[in-house]
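Got some structures for you, see below.
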Structure 1
Amino acid sequence: MRYFDHNATSPLCVAARQAWLTAVERFPANPSSPHRLGARADAALNDARQSAAAWLGASPFDLVWTSGATEAANAVMHHAAQAGDGEVWFSAIEHPCMIAAARRWFGPRVHPIPVTRDGVADLNRLTDRLRLRRPALVAVMAANNETGVLQPWREALALCREHDVPFACDAAQWVGKLPAAGLGEADYVIGCAHKFGGPVGVGFMKVAAGFRPHLVGGPQEDGRRAGTENVPGVLAMTAAWAERERQMAAGNLDQRQVWRDHFVAELRAVLPETEIIGERMDRLWNTVAALMPPVADCRRRWVVQLDKLGFAVSTGSACASGKEQPSHVLVAMGCDPAKTDRMVRISAGWETTEDDWQALRVAIETAAGTLCRG
């Protein structure tokens, strides 16, 4: 099976696997324990914290280990809600974990920031709002998980600084795919390991001073997140992160974007009706979100046919997921809801080769023979 669903979960990379196995052997103790083995585990966590902080451009004292981005999103929204009766503003295409957490802790005091038809948070609308009122928090993701479209998080952060508004950034799809430098300037940053080759169930958040914990019951993480830290998971995550930062520093991004763009060009030649979502905008080098030509029977949709041909891809459609509503990302972009069940999300990884991209294009052509003319 050729795997093109890395935006959901990227398989564990070699560096992460080795780091996890080594950590299990070398650091078996609870990092909060007072003996030498506990101190060694705690020191390993702090070394990892130093590395992650350096990549983000943040202070290591501001980083907290979590079980992933969903926990971090809930923790950030919980903290922001404790400040009073303010509002939270978030881009209309945020990941469901950010939107659900905002609605959980702020109730009706939530306001989506509209996006353009290209899938970019509309900073003109944000600017107009900030002139009239001050929210408790603004959240704009770094890169969208469905379309791959890069978001203007740096510009949004600058606007929030100008108006003295805390800013949160979901960097789950950015970290490990693009350089993390500068993200640490945001007040709150969330990320997780399994999007770039680390293990499932571990992540991080960068928080501001005075952070009020969501999880209580222990003094871990300087009182900002109770619960025994996942030492092997953290060390595996930072090993994968280090590997990705090295690959980016070596200049490996441009070639992979060429592979993606060549795939898109060949796909269009085979299926001219295909629409590439957010095509005019800067996108993650690994992501293609395509509205495929219509097919009559949802049960014979593109994802199923490609799976039979040995290719794992994803979709944001209601038909594929069993949800009653179409993708909120596509709807926010003004896409016709009737088209959203035709979306296929293709997301490569660092180990994906040019041959894999070419083989996928051939498989799509084969599937088209069944779906469009069958």
Structure 2
Amino acid sequence: MPELFGRRWSRDELLDYVGDMSQLAGARHSRVLDGPEAGADAIELWNGTGLALTLLPGRCLDVAAATYRGQSLCMRSGTGDLGPAHYEPEGAGWLRGFFGGLVVTCGLTFVGHAETDAEEEKVELGLHGRASFLPARQVAVESRWEGEDYVVEVRGKMREAVVFGTNLEMHRRIRLKLGERRFTIHDRIENLSRTARSPLMLVYHCNPGFPVLMEGGRVILASARTVDSATGQPVDPKIALPVRAPAAEPKDAVYIHDLRPDTSGMVQVGLVNEHLGSGFGLYWRYRKTELPILNQWQHFTKGTYVTGIEPGNCTVLGRKANREGGTLQHLAPGESREFTLEIGVLDGAGEIRAFESAPA
């Protein structure tokens, strides 16, 4: 039963008050007709809590914008929601279409700065791979009752393929329920090739921004080991937790965390700001065996003020580093792997305290 307006409601009770459930929750698929955003298109989702998402079916069904009660949850860049036809795979061309957003998919066969892998394709692999520029096919947008729960769901398939080589297909499902301040992304990636074993690199590049990202905020996590990617040396996780004010000169940092799971095998990360209203934050929750590595990017710079909370099955340091570190995964022909990521809102000091005190 959904919880709305301070109480729980049965299906029959709600249907007594509304003639169409889009009054409370739903999804709308629209086409963008002009500018470089044409081809990215948009699917808007809402669920009665103030949580609203914008997905781009032309861009891997990534979450390009997200708000809660009108407040942005993510950074947005000056590129806009560039359509997939504008993809520049060479070098750092990926950045010309990096809209920021709450979730950008990196992969499916490469994550990291541009690199040539002499042991696999022997060609240059561009920054963070092709996944975010893959248009979805067989897109389905549906709102429906499941017993006493009202569900809004978007599904689609993306394929990264090349003749004589990679042929990976991602089945993505994004789902939220009426009355819940959270949503889930479920991905299944299958190797459709009959002969080619393929690298599998997947990182959910999540980009929270102002106002939840602001000096006085902090990251909450339980790390068994944290490495500064610039030095390759272990560091105290506490140095990666505070959020700093925007600086005039760019100064990036990337930390790689090995998070401690709870007794059910789940890990969680929070970004909170107790100085925003009565306290506000975002959280990420996922299974450690699926996404064993948390990449944390800091870019506290004027005009591009963003941090990256980036769960993945690999680091963001490229093929060579992952191979040498034993974290490079592969999919055999016919093999598949599944990943589920939950993202939600922490509204108020009480929810932040409860999240922080949850047993690890």
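Read the figures in this text as sums done on the coordinates, not as results from a lab. Keep in mind the model is a prediction, meaning the values are calculated, not measured. Cβ atoms are built from the backbone, for glycine too; each structure is taken alone.
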Next on the checklist: Matching task: 0.98 is the computed value of Rg/Rh (Cα atoms, Kirkwood Rh), for residues 137-200 alone. Pick the structure from 1, 2.
Outcome noted: 1
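A value of 0.98 was derived for Rg/Rh (Cα atoms, Kirkwood Rh); which structure in 1, 2 was it taken from?
Details: 1: 0.98; 2: 0.96.
Going label by label, the one that fits is 1.
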Checklist entry - To which of 1, 2 does the computed value 17.1 (mean count of other Cβ atoms within 10 Å over residues 17-24) belong? => result 1
Checklist entry - To which of 1, 2 does the computed value 2, 10, 13, 14, 14, 13, 10, 9, 7, 4, 3, 1 (P(r) over Cα pairs in 5 Å bins from 0, in percent, for residues 185-280 alone) belong? => result 1
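If we compute relative contact order in percent (Cα under 8 Å, 6 or more apart) for structures 1, 2, which one ends up with the highest value? Present the calculation step by step, with values, prior to reporting the outcome.
Working: 1: 22; 2: 15.
When relative contact order in percent (Cα under 8 Å, 6 or more apart) is computed for each of 1, 2, structure 1 gives the biggest number.
With helix-only ellipticity at 222 nm (-39500 (n - 2.57) for each DSSP H run of 4 or more, over all residues; to 500) coming out at -2000, pick the structure among 1, 2 it was computed from. It would help to have the intermediate numbers written out before the result.
Values: 1: -12500; 2: -2000.
Of the options listed, only 2 reproduces it.
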